[in-house]
Structure formats: structure tokens, C-alpha cells
Structure 1
Amino acid sequence: MDLSKLEEKIGYQFKDRQLAITALTHSSYANEHGRHDCEYNERMEFLGDAVLEVISSDHLYHNYPDMPEGDLSKLRASIVCEPTLWQCARDFDLPSYIRLGTGEEKTGGRQRPSVVSDAMEALIGAIYLDGGFSAAQAFVLRFVLTDIEDKKLYHDSKTTLQEILQNQGRGLPVYEIISESGPDHAKMYTAQVSARGKVLGTGEAGSKKHAQQEAAYNALVAMNKEKASHII
């Protein structure tokens, strides 16, 4: 596996590249190539999840000094949830580097949020093992702890959007799948959300559910920007 391009994208060069390879190896790949001969990323994901929680907790604690514990917990959950990590990983094309088994590949695993977010956490674990806490922190600050005001909307964006529209008296959101692309084993869906005939946002993902969530998130971001422009 050529890791040079990935290292260039993330701004980190591994001293022990086997750690990165393990982080990018899904259990389906290991099953096909013999688990005893091929280490996969589940243990590293466990470690990365813990490292990510410490880094994000530290960041939020120091940058939101007036926020109570309950709100800090909700904000952290939004930042480290599966859809958010999936989106962060796609920003530097992490899915292209994941090693998958043939079956997982054919069923669209490369774009599956659970697979990609697990690999993202495993990569954080690998960087931590290779370069220590400061290296992992630099990676998380660059690729995860950005646009926090937008990312806090991502945790169940559909529910958040519905609540906002109802509070504003704009009715319920309506979701439609407006297009499908790609082969059957790796379909990509484009969803559109509207309210009372007005399109609010669109989103694309490897499942209808996540495409709708993406559409709701993009609608929320657009509504926030519109609100901010009126204030200015």
C-alpha cells in the first residue's frame, strides 16, 4: 500500500507505516487473507476512540468556559458521532485507502459511514501510537475540531431541522430521493429536503437514510448562514 499521498494529505508521516496499514484494514479484508497473518483495525479503533474523546473534551473545556457539563457532553457527541467522522474522513479521501474484503467492497462498504468512521478513529489511534499525544491532537484539531458551530448540528440533523421548522410555523420537512447513481453494489443517493414547496438542502450518500441526514444538515447550515447575514 502506497501511503505517501495519504500522509501528504493529512500532514503526518508515519515512522512505522505498519500502524497506518493496520488502521486502514477492515476485518473483512483480514478474514479473506487470514486473521493470523493480517492484523485489522478494531483494537486500534478502540484506542483512537478514547484518544479522540480526550482531545475533544480538552478542547471544548478550554474553548467553551461558560458551557455547562450537559451541553458540553451533547456538543462532544455531535462532533465525534459517526456521520460527522464520516464527513471529516471524506474531506481527505480516507475511504479510498481502506482495505476491504471483496464482499464488503461489492456491497458499498467503502462509502458506508460505520466503516469509514471506524477507520478514522483507528487512524487517530495509529497516529497516537506512532507520534504520541501531540501528533494525534494536531490531526484532530485539523480535521475534526473545525467548524464546530456547523458540526454540532450534525447529530440527528433531521430531528433538529424538524423542530426548527415547527417552531417557525413552517410545517414538516419533506424528503425525496431525487437521483441514484453507480452500480447496484455501490449506489449513491441524492436526497432533497423541502418545506411547503421550498427546497432547503440536498445531500449525497451511500444510503437513502444518510443522504437524507446529509440534506437536513446542509439545510441547517444554509439556514444558519442566512440568519447570520440578516444580523450583519
Structure 2
Amino acid sequence: MKILLIEDDTEISDMLADYLSTENYEIITAYDGENACRKFEMDQYDLVLLDLMIPKISGMDVMKKIRKSSTVPIIIISAKDTDSDITLGLGLGADDYITKPFSVTEVLARIKANIRRTTQYDAMIDKNSSSKIERCGLLMNVEDFTVSKGGEVIELTAKEFEILKLLMQNPQRVYTKEQIYSLIWNDAYMGDENAVNVHISRLRNKIEKEPRKPQIVITVWGIGYKLGEEK
């Protein structure tokens, strides 16, 4: 597994690179946003570790550039630990958020969880079922991971796609936030609803005609979410 580590603090970068290398990960390092974007465009990666406070191009802008062409898992590692920072990071397409100071074992656990989720998701595609799902005016192709509405492709992050796929494949079922988190993040639910809320909000902004009056991803008050009824 190849990881792009974007961190301008050489001490932290070296510590992470050395530790992860002993766990059989191939680590490619970048110390500024400009170099990071160049290295990402030149190679394929299984995961990106991204510090937000980096020179030349900010971490947030690096993430925006990556998300224009890739759904690779991105884990933010940052000293910014306010709810607004975390919400913004997740909202722009990060899959996970680790605040500094951190332990290398925690970083390793998060890496394994995100890569496991991605590989298991890929393996879950049922080859005997149709590769296309059409509901609520949306057309989803589970083979090339695209969603379109009215013939126009909608750009979704990996987790936004997975949440929508879960609901579109099970249109009559209501999922709690705990169930969505456990299925999509492939991790134990720790009671933090923020990650689910942010991704649902971002998804609605992209697929709903009126995000504040959603007709596709419906809130079932006191329970969770479900797919809206066909018109």
C-alpha cells in the first residue's frame, strides 16, 4: 500500500514515515502543497495523510484539487481541533480527522480502518446484480462510481457515494446514524454524529433541488435517514 504523507514538520514526517515503513507501507513524502499536488498527479496512492498548515498551497486547497479527480481516502492530521475546523475538513472531502498531538499507533489504526473500508467496499459489488440503479431521478453506476441527474454527472466523494448507494439499494429501509457510520466507515460508532451529519448535508447540497427541503435523502425524525419516495 502506497501512502502520500503531506507534512511540513520534518520531525513529524520522519517519525510517521519511519513507523509506517516498518508496517510495510510505502511512504512518499511532500513538505508543501505545491509539491504534494505534483506528486499526487504523477502516481497512484491508496491513502493520503494531509496536514492543513502547509506552505505554498494550503492543505484545504490540496484536498480540493485531489477531490476533483480522485476518491482516495484522505486523513487530515492537524493541530486545528475546533468543531468548525473538523466539520470543514470533513465537508470538503476528508474521510477522517486526527488532531495533534497524536500517537503513531492511532494513526496506524485509522489508516487500516480507512483502507479496509475501501477494499471491502470494492469487494462488496455484487456482480450478479445490475450495475446501474435508477431512483428519485438519479442514475447510479456502481461499476464506475458515477451518479448523474438529468444527464449531468454529479461529483461525489467516496463516502457520499457510499451513503447514497446504501440508501438507493435499500429504498424502503430507514438507517440510523449509528448504522450508517458502522457500515460506511467500517468502524465502531463512538457516539459522534458529526461525521454522518456533515456528509449527509454535503450530499444533499449536491443532489437535492432544495437542500433545505430534501426529497431524496429524507430525515426520519428520531430515527435516521431513508430514500425518498418515487414521484
(message) Tell me which structure, out of 1, 2, gives 0.9 once distance in nm of label points 7 Å out along Cα→Cβ at positions 117 and 205 is calculated.
(response) 1
(message) Of the structures labelled 1, 2, one was used to calculate relative contact order in percent (Cα under 8 Å, 6 or more apart), giving 19. Name it.
(response) 1
(request) Using Rg and Dmax of the Cα atoms in Å, for residues 93-212 alone as the calculated read-out, with 15.3, 47 as its value, let me know the right label among 1, 2. (result) 2
(request) Could you tell me which structure in 1, 2 was used to calculate percent of Cα pairs over 30 Å apart as 26? (result) 2
(request) For the read-out helix-only ellipticity at 222 nm (-39500 (n - 2.57) for each DSSP H run of 4 or more, over all residues; to 500), a value of -18500 was computed from one structure; give its label from 1, 2. (result) 1
(message) Looking just at mean count of other Cβ atoms within 10 Å over residues 61-68, which of the labels 1, 2 belongs to the structure with the highest value?
(response) 2
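FYI, it's all coordinate maths here, none of it is from the lab. Not measured: the values here are computed from a predicted model. Cβ atoms are built from the backbone, for glycine too; each structure is taken alone.
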